[in-house]
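Next up: the structures, one after another.
Only the coordinates and a few stated rules stand behind these numbers; no lab work does. What you are looking at is a predicted structure, and each value in this text was computed from that prediction instead of being measured. Cβ atoms are built from the backbone, for glycine too; each structure is taken alone.
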Structure 1
Amino acid sequence: MKAGTNLEKILASGKFAVTVEAGPPKGTNPEVIQKKGNLLCQYCDAVNVTDNQTAIVRMSSLASCLLLKQMGVEPVMQMATRDRNRIALQSDVLGAVAWGIGNILCLSGDHPKLGNHPQSKAVFDIDSVQLIQVLKNMRDEHKFINGDEISGEVPLFIGAVANPFADPFEVRVPRLAKKIKAGADFIQTQAVFDVSRFAQWMKIITERGLDEETHILAGIIPIRSAGMVRYMKNNVSGVNIPDDIITRMEKAEDAEAEGVKIALELIAKVKEIPGVHGIHVMAVGWEKKVPEIIERAGLLPRPVL
């Protein structure tokens, strides 16, 4: 299949890809996402827009991606199965494609009890692996889940998430293989802090040849303070932060500068790991630091294909 989106073209060419996450506003002001788009567009190949991240109500990913698309910024639309049944999910895919949004990242989403509407009912009509399969069938077979034909093309570059650090470790690669078999074209991982464990995970992936069947982007979270590191270690599922990173942040005279330095070191290390095709930067509320990090990491200029 001919490469379509910019992200797809970058990865198909073998170049090291960079994606960056941008959270939509808890309101209606389009300038919030537009400013993030303007800030990030020269420093990445596509901008991920989260889908009610941590089960907190925000502007929809589809609307936010459309705002970016209108600016000439390539979006990756995140789509969680938590909030919508199979009818709504397929409907949103059609709408996204109609507006020229081709990158869709499939995930289950955090349970509503973790967010600001804990009384909300979780849908989970299908899971993230099934959603990947649904999108693949919509693209390749031009069919909905029920077998009905779709009119028109459905060009999609399908993404999924992976967590190399969650327990039990031995099921991590088989679960990834399941997503790849379902049709995941690219994978964005949970934040990498424990490089040795990530390298171990990648070694198993390359031994099985899975890196040749999909494109793996290592997650990077720039950290701003020791408090942020401790919070992530204790409260964010699947984030494994070595003690030496916590100690460095606690002892740092300038915590933000140390956090940037750590991010740069992590990027340099994951770039050398066989099978890694790019990075996904999740600068939670700290997007303004992304240009500096990408530039200092030697990842500019971004390729134009």
Structure 2
Amino acid sequence: MDKQVNYFCTITTNSYLLKALALYESIYMNMGKSFHIWICTIDKISYDLLIKINLPNASIIYVGEIENKRLLEAKNNRYVNEYCWTIKASLVKHILKQHNDIDSILYLDSDTFMFSNPRVFFEGLKKNDVLLTCHNFGDGVYFLTRQKGLFNAGIVGFKNSRNALRILNWWENRCIEWCYNDVQPNRFGDQKYLETINNKHPKTAVIKSVGGNAAMWNIEHSDIKNLDNKVYINDDILMFFHFCSFYIISENEFDLWKCVSPKIETDAMQLIFIPYVQAIKNAINLIKKYEPELSIFLSDKYNSDTLYNYLKL
């Protein structure tokens, strides 16, 4: 692998595939050809479609390539989203072991979206084994820090080092043992384990800026603006936005944020959400070239009676 290339990986299901393609587009738009991404699919439908699409600078992995007996046992007692959390460490470890010449890699949830080159992330991994991003919960939802954890597992990086692999082994083992969408005193999904990693391993870089992993839970009452064709949240350049609870209802219908509060303000709508909707539309048009029936790729489990931020194009 080229040393000038930055490396990413993500996990997707059929109902998140449009978001994964939007994420891919955002990386391509910000990094040109100087990146490579591994996309791990949980289902064969997504895998087969991505193979047909043949994205440049992308490798497609079917989850069966990384599964072992312990993971398959865990798979039998978890929901799909919980299993996606469970296998993050396994995926990253698999890639690093397969490609010894990779310096570092950034795992991204498939519902994240890149707004500017995250070079600060890879700079942080030159001197550290692990990179974490903060939730930065706003005042109105700060109580979630104790429930969901200080760090967000939607964006986490690892250096290709012996110590980082030891940390990945530890995280993998904890997630196989227990990884559920359930708040416990010291556990929640795969996330609260990250606090132990930060506390026990001094070579952990922490991205504290809101712009490193922005989301509706941390941008309320922020000054969102465009400066020199870059989006800023207060004084932080926006690198990633996490479109958690964004539902794709149909080809032209979306629920941008499933909650009543916080409210999506005008600047956030124009500078953050509308570009994302356009990327999702581009993904829809791409998929339709290969598969005209979109229903299997639309969001599931949304409640049509509580569409608080409904958008129809």
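Assorted remarks:
- When mean count of other Cβ atoms within 10 Å over residues 25-32 is computed for each of 1, 2, the largest belongs to: 2
- Ranked by distance in nm of label points 7 Å out along Cα→Cβ at positions 33 and 289, structures 1, 2 are led by 1, which has the greatest value.
- For helix-only ellipticity at 222 nm (-39500 (n - 2.57) for each DSSP H run of 4 or more, over all residues; to 500) computed as -10000, the structure of 1, 2 it came from: 2
- Comparison of 1, 2 by mean count of other Cβ atoms within 10 Å over residues 9-16 - largest value held by: 2
- Once distance in nm of label points 7 Å out along Cα→Cβ at positions 233 and 257 is evaluated on every structure in 1, 2, the highest one turns out to be 1.
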